[in-house]
Structure P
Amino acid sequence: MTYTLPELGYSYNALEPVIDALTMEIHHSKHHATYVTNLNNALQGADNLAGLDVDKLITHLDQVPEGIRTAVRNNGGGHSNHTHFWRWLSPGGDKKPSGSLVREIDAAFGSMDAMMEQFNQAALSRFGSGWAWLALDSTGKLGILSTPNQNSPVMDGKRPLLGLDVWEHAYYLKYQNRRVDYVKAYWSVVNWNYVQELFKS
């Protein structure tokens, strides 16, 4: 089995003015597509690994041969992170979380606003390229974290519920060095239905 570039499910201009069409097109059709191509190339001849769900693949990096482990970490992480990322975005945004997810957020952070503030800080304090995350740990506790490059929380036994790509290619055409504006604008296009779907699963 080879990994494939997923469809967005919406047009490249659907997230404007928060994320411009050219950024979305380059991000999806160039950057994400390159991760997919490089991952497939790295796994040539490793048929026992190439058939795995990508999240399972990067969860068990210790089982990946050392010679291709870095390529699988970087490109498998990039493929996994972006596959979720496109679904965390919704044209016009989506409703706020509700039910058990809100109760868990309130219990872990005190309020939605406090969670968002911690998430924003994780995104803004990531030096260089990486991601900010809302994730569940192995005990089911919610937390905020940041990872470098294309590392994913699943590599450390956590389950991401929401992630924000803070690589410059995700925002630089529109926001240039103003990462803070990109991070703040992100909340208006979050697909909370998908976050809740991941939480319930």
Structure Q
Amino acid sequence: MLYLQRQGQQKPAGVQVLYRHYSPALKEIIREAHYESNNLYCEALLRTLGKKQKKEGSAEMGVQALREFWEQRGVSFSGCHLEDGSGLSAGNAVTARFFTDLLGKIGRDPKWFPTFSSTLATAGQSGSLKDKFKGTAAEGRLLAKSGSLSRVRSYVGYAKNKKGQWFAFAILVNNYDGSGTEIRQKMEKLMLAFCAS
């Protein structure tokens, strides 16, 4: 018989523990989701949020909890339509304004920013940006999450300019002409310009 025990919960009489497995810290789960674009983790996180806040582990309740949390902090969901945690649903739509508002709130919070920013890829150092921007103004000063679907490319994150000021950015490109590689290169030129200015 398999018995799952929650932390702090007493085990029933007669149960012998053969093995314990602990979840990684939430920060590590989010880093994995960001670095590897792990859609399963993102979906599980949204449903876990629904279960914890709304007593139902569904995408719908997760989205509702997410909206309530950020709307209470002044982030508008105008123009946004969320149906899942992975971002793969064709019904999803998110604006660049939403991302910059959200990231701006996180960036101005001294408790949230250090932890959250450590989960993003760093130009020339880690994640999907490890081999990009080496030896440029963006190395170590550009933190971002990339995203892609058919005819969609995006980067959202933070850039530090020459004055040492951090700012949030979001570049979302839909239904572009040309190859995904070409559009990605143009986006990367823009991000480099953010750091070089």
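Summary table below
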read-out: Comparison of P, Q - label where FRET efficiency 1/(1 + (r/R0)^6) of positions 9 and 145 (r between Cβ atoms, R0 = 25 Å, to 0.05) is highest; value: P
read-out: With relative contact order in percent (Cα under 8 Å, 6 or more apart) derived as 24, matching label from P, Q; value: P
read-out: For 39, 28, 16 (Cα extents along the principal axes in Å, for residues 105-184 alone, calculated) the corresponding structure among P, Q; value: P
read-out: Among P, Q, structure where mean projected area of the Cα convex hull in nm² as derived comes to 10.8; value: P
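Read the figures in this text as sums done on the coordinates, not as results from a lab. None of the values given here were measured: they were computed from a predicted structure. Cβ atoms are built from the backbone, for glycine too; each structure is taken alone.
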